[in-house]
Structure I
Amino acid sequence: DLQKATEDRQKENVEFQKTIADQTMTIKVLKKALERLATFYDLLQTQQTPPVAQKEYKPNAGAGGVMEMIEKLIGDANQLMEESKKSETSAQAGYEQLIADSNVSTEALQKEIVSKTTAKAEATKDKMRAESSLGDTSKVLEGLSKYSMDLHKECDYILKNFGMRQKARGEEMEALQQALQILSG
């Protein structure tokens, strides 16, 4: 679901922005602390010898460890920022690919809709033509059926009266022959 992916992507981006802001602030604070510690230790080293005899100043052995730890924390924060940036870039690329794939899919589906709509319209036209042709053909068939029935009635009449008419014609021919014989003499 594209909407869900967009919402998830926005949440991921907000989290990324927060992580970057937090790490940037952490680095800034740690660098400031490192600068102040360095300044403090520099001051201790440059102090003049006090009038009272004291032991010789040696830099605090723990100071180097604290500064190294702060530098390590700065390095860790930088590394976390880099990893977050890589992760964000990867997530954004994946999201953009999803959008591109969705657009291609949507475009293909829209083309399919247009194609099927066109095919449906053509099929509807064909159906209307076929129905019209069927109506015309039905009328022609009705006319032919009526003509056939009328013709059949005539044929039935002729067949029914054929014998009688043949007999009447035969008698008529006989009468004509008799008349011809009488006239011939």
Structure II
Amino acid sequence: MSSITTSRKPVAIVAILSMVAGLVLIIAGGVVWGMITSQLKDEEITVSAVTDEEPGALAGKDVAGPFTAFAQANAINHHALAGSDGKTYAEIGAEVAGLKAADAEGNADQIAALGEQRTTVMNASFLRASLFTSVVAYGVSALVMGLGVMFILLGWSQWLLAAARTEQVAATTHESAPAAV
């Protein structure tokens, strides 16, 4: 009988450790999710309307989750491109370099205006990157919580399999034992 108990013990220990690890992962993922949400709320960002005609489904809502952060990043991109005539940071930089190479004095006003546009587009890019970082962090938190659930399910199934194996071995041992006369 002791060999049956001994054979189940390592599997039972791994099962318990898996379930505990799963619980820790769920808690850690939830805590990180809460921290991200708290920090986004502290920034007091409101999702901007993309356009007056099509403001977007989340326009006017506080940025406090992955969907609103993503919506605000898209709104920032739309407004930055609208303010720069559809040009990106790199495209504006190339245009400034071309103007400087052609004639520095004759294009000073245009170069200054492009410099302001470039600064605006750069700031928009930084803001978008920050918001996308929070979206990725939400995704990682969800992944960790999902893995926690999987660890619990795997540990539980190991526990059940170990118990079933113990019962099977006990039944086999009982059947193969000689009958008492």
One of I, II was used to calculate helix-only ellipticity at 222 nm (-39500 (n - 2.57) for each DSSP H run of 4 or more, over all residues; to 500), yielding -35000; that structure is I
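One of I, II was used to calculate distance in nm of label points 7 Å out along Cα→Cβ at positions 78 and 118, giving 6.1; which?
I
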Taking Cα Rg over 2.2 N^0.38 Å for each of I, II, the highest value is that of structure I
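One of I, II was used to compute relative contact order in percent (Cα under 8 Å, 6 or more apart), and the result was 30. Which label is that? If you can, show how the numbers build up before the last one.
Working: I: 30; II: 40.
Of the structures listed, the value fits I.
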When distance in nm of label points 7 Å out along Cα→Cβ at positions 14 and 110 is calculated for structures I, II, the one with the largest value is II
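No value in this document is a laboratory result; all are computed from the given coordinates. Remember, it's a predicted structure, so these values are computed and weren't measured experimentally. Cβ atoms are built from the backbone, for glycine too; each structure is taken alone.
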